[in-house]
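Computed from the coordinates by the stated procedures, all read-outs in this text should not be read as laboratory data. Bear in mind the structure is a predicted one, so any value in this text is a computation, not a measurement. Cβ atoms are built from the backbone, for glycine too; each structure is taken alone.
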Structure P
Amino acid sequence: MVPLLLWLGLSPHTAVGTSLFAITVVACSSTLAYALQRRIDYRTGLLLDSLDVPGAVVGAYLTTLLAGRTLSRLFGLVLLGVASHLWLRRRTGREVPPSFTLRLVLVTMVGSFASGFVSGMFGIGGGIVDETVMLLALGMSLKLSAGTAMFGMSLTTLPAFLSHLLLGHFSPSHALPLAAGCALGGPLGALTSRRLSTRTLQRVLALVILAVGIRMVLWAG
């Protein structure tokens, strides 16, 4: 959404803040749909939100100090690697929530701060980081991680958006049409994912992450 908003004439900072509002809407509407399907691991989702607020505030604040072009390109390269791994990955993961261990707490806390930082810094939604942590570090199935990530995003993107709103990075006239589409698309996506195999969903996610990574590498800044 950020490239579209930039094309429509918004400044980079306003485009990030406005996109975060739309992402918040899609995250909340999707979370409701996944909750009705009982496809959310609330414990892992809450752990992945433990440091989201500090990360989001730091990320949003750094947009006022740094151009972020180099950092954006580096993160884009990381996403390209993640996308390749997901495409080639044969394991589909566990359908049950991971056990509560010290490793789970440490992994999710690191992932949580990174998720909030990415959301606040780049306006792309920290769900990509959450999905990566759950799939690759915790070995969860995409059927379970998708709903859990949306639950986490619904809590992460709100403080990130509010941080940008306080900094004046928001355009209501652009945000409302985007939010209307997101409110419809979120539940529809959750319903569609229920009908697809885990392997297919994994490859679709790999393509989405690949597209985001390419965009961040080629059109950073």
Structure Q
Amino acid sequence: MPRLKSDLYEALYAGFNAPISRFDCGTKCAPHNGGEPVCCNTKFAIPVSTIEEWTFLKSRSTMWHSYKPRDEAERKVKEALPRYCKMMECNGAARCERDNRALSCRAFPFFPYVTKQYEFVGLTYYWAYEPTCWVISNLQIVDKDFVFEFISTFEYIFRMVTEELEIFRDHSASMRRVFSRRGKNIPLIGRDAKYYEVIPKTGERQPAKVEAFEKYGVYITT
């Protein structure tokens, strides 16, 4: 499969540097997750990069090191990854170098939502993090600049590596199956940074009110 070359990541990072919100959302989830933000602790989320992105990051920072699976479940995850992908770990939130965050860090907790017809229509979240990520329960805080940079970055990736579009189309289909079983619609932030919901059984999109989106876990009241 064709992949982005290492020398392209500098421009990608420069174009995707907007914070997810106007304040540090990590202060909202950290008290409930052992004192560290969910996205910065491999107990909750393990960053994955391509070998090319790893090479680029290692050329400019000592912030990252290879991640060693701690148990059988994590070893199976590692074994299931394509050979060109790598599990990695940073030095923690307190020593974060924002300019050297991986793409998976910059996008978290979101991924590109791609329809059955291969339309990249916006962003939605990795539902496995509903109980732990405060942002998922508070989508109203997502900044427009973040949305526009997310869209622009993944449009470029999809142009360069068309197989990535297929990967996220498949993941979007998985989300529709999960939410169909739940009997719930999928929250979506559109390319225009407005809020929508996807009816999972049909794939139809309709405008939505962000305050109507479901909250989860300890964030039901926050």
Structure R
Amino acid sequence: MAARGIATVDGGGRIDHVATLVPAAYPAHARILHRGGTQSVDLRWADIAARTGKQLDAETTYQELIDWNPLARPHQPPDPWIEPERGSLRPDECAAVAEVLARHTASPDVCWFCVWEGYGSAWTVLNRLSEHAHRVVLEHRNCLLFRGPVSAATAFRSEPWFQSPTLWWPQDRAWVVASELDIYSTYVAASPDAVRALIDHPVLEIVACTPEQDIDHGPYAGT
């Protein structure tokens, strides 16, 4: 089954730049930075950059911010740092994105959500849902397809487990959101007004980006 009305991405089998995750044809693009920090406090990437004296831009990796070599220390950042969420927004971040983007579509009550089917191996609730869900083959992932209002983006949870959708978009295709597996960022393609509203939301940390810029590769950058 084809995903309903979604524009294509420019992947060619690779996942290496923004347009391989969200369509290049949209007039504005943004990168949502999943919060990092230490064992004792959550920190925005800008705050970490200020502490470590590093530059933060649309292509900066978390490894660069904290001088982490994942080849030497897989999944174990140097003290005192911890990893951001990989492949998912946090619940409050996801709710903020949904809140903003619901105001930037003419179809807030009809949104399509793709969730990578592999998450079901660790989450029995998703396994049960998968019995009734359609399956879609995206360029990089096989996913389960769900429909609901934009606010349902936060519905994929079973405490303490939470997963933001792998890919989601409203019926009118006003925007697209992608949280690729294993990376520390979520990417958005939308209107300039929608991206500005996301940047202005106090819960979110966002940098504007362009379709041709490199994506975050999570702990696998440089491997």
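So the values come out like this:
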| item | result |
| --- | --- |
| Identity of the structure behind 18.1 (criterion: mean count of other Cβ atoms within 10 Å over residues 75-82, calculated), options P, Q, R | P |
| Which entry (P, Q, R) yields the derived value -9500 for helix-only ellipticity at 222 nm (-39500 (n - 2.57) for each DSSP H run of 4 or more, over all residues; to 500) | Q |
| Of the structures P, Q, R, the one that 22 was derived from, the read-out being relative contact order in percent (Cα under 8 Å, 6 or more apart) | Q |
